[in-house]
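So, here's a batch of structures to check.
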Structure I
Amino acid sequence: MSHPKKEQTLIIIKPDGIQRTLIGEIIKRYERTGLKLIALKMLIAKTETIRKHYTIDPEWIIKVGEKSILSYEKKGLKAPYSDPEKVGNKVLKNLQGYMTSGPIILMVWEGNQAVGIVRKITGGTEPLVSDVGTIRGDFTVDSYQIADTDDRPIRNLIHASGTVDEAQKEIALWFLKEELLNYRLIQEQILYDVNMDGVKE
């Protein structure tokens, strides 16, 4: 089993994050926790790769469809379809259009509890209810209500892996193994070494 400090997670800065010129601010938020950036690339994604990304969990389409139907019902609205699979496929189609509309930045971050730390800093999926101090809470005002009204995906700046297993699969989709760099940061001695030897001169 690998050391906990080697846990990895995938971050995607979505097209709206790039258009809002928040790249540096987003990277800074993750970097100052002590996580280590081990891979980075910028590209315009292909529609099929976005489909593979969102359907890494084979149940994703059904789950997102059920969640969307409930969301419509809570607002007193009627979902476009009653079948969760149809709704899920509609959500996926909208996401494919959104995620291929411009450049995205893909990053792999490494460190203890990387998945959980990144999710905490990123904030909840809906910016409207994300905590102050999170990236989504601080830098965007989008909500499910306006996204549903305009029949588009929510513009929440970032994708962050939900679990360690999901992260591993997503990283393998977007990066070759040799693109993940293995190097040491000086600060890792303070974060992870058992004894802080060599601090005093």
Structure II
Amino acid sequence: MLLFYCCLSMISENTIDPSPFVQFDIWFRERLTTDIEIPNTVSLGTASKKGSVSVRTVLLKGYDKSGFVFFTNYNSKKGKQLSSNSRAALLFYWPESGRQIRIEGVANKVTEEESVSYFKTRPRESQLAAWASEQSTVIPDRQYLETRYGVFNENFNSIPVDKPPHWGGFRLVPDWFEFWENGDFRLHDRISYTKRKEFWVIERIAP
């Protein structure tokens, strides 16, 4: 059970839930009611062991109080960086609503069972692409990729596509959140949640 300590004296007209996971769910569900074509995009920041930083966009595929889940090729740049340096960050930027959510924490691989279960829900074409694409490696041309796709399409002809052993999910377990909302004259609202032992400490940050 999550406990919290709140040190805010006032949150103006905004209502902030004691749990950052509940607060995220409130904002994310509001986004799902919009006509945004892909509402679950999120920027993922990772770093190598030496501190070389990379950022790219991934798709959030699940979340609960245990963390935020996305899937990838474990041999990709992000997969290799997370294997050597598990610290990572997520940024949800929603300009249409004037909001963004920043999350930092530790990312670990989900169980093989979770990865297999999700892989089975993907369209067959996406399943084949997971086999065909040697993600983040240099390839000679587009034809090389399409040829590999054709080979695996033939290999799995008329049978279910198995999950590649190098493909699966990560779950980012947060220890810090920031909820940002646009304000007039750049006086934005910034509310952070910091995990300290079993407590979530809530603080207001200057814009």
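Nothing in this text is a laboratory measurement; each read-out follows from the coordinates by a stated rule. In this text, all values refer to a predicted model and were calculated from it rather than measured experimentally. Cβ atoms are built from the backbone, for glycine too; each structure is taken alone.
Structures I, II were compared on mean count of other Cβ atoms within 10 Å over residues 106-113, and the highest value belongs to I. Work out distance in nm of label points 7 Å out along Cα→Cβ at positions 154 and 178 for each of structures I, II, then name the structure with the largest result. Ranking I, II on distance in nm of label points 7 Å out along Cα→Cβ at positions 154 and 178, first place is II.
Looking across I, II, the calculation of helix-only ellipticity at 222 nm (-39500 (n - 2.57) for each DSSP H run of 4 or more, over all residues; to 500) that yields -12500 traces back to I. For which of I, II does distance in nm of label points 7 Å out along Cα→Cβ at positions 146 and 170, calculated from the coordinates, equal 3.2? Working through the options, I get structure II. If relative contact order in percent (Cα under 8 Å, 6 or more apart) computes to 34, which of I, II did it come from? Attributed to the structure labelled I. The greatest value of percent of Cα pairs over 17 Å apart, for residues 74-161 alone among structures I, II is that of II. Once distance in nm of label points 7 Å out along Cα→Cβ at positions 58 and 114 is calculated for every structure in I, II, which label goes with the largest value? Of structures I, II, the maximum of distance in nm of label points 7 Å out along Cα→Cβ at positions 58 and 114 occurs in I. Among the shown structures I, II, from which was the value 1.4 of distance in nm of label points 7 Å out along Cα→Cβ at positions 26 and 50 calculated? Answer by label: I.
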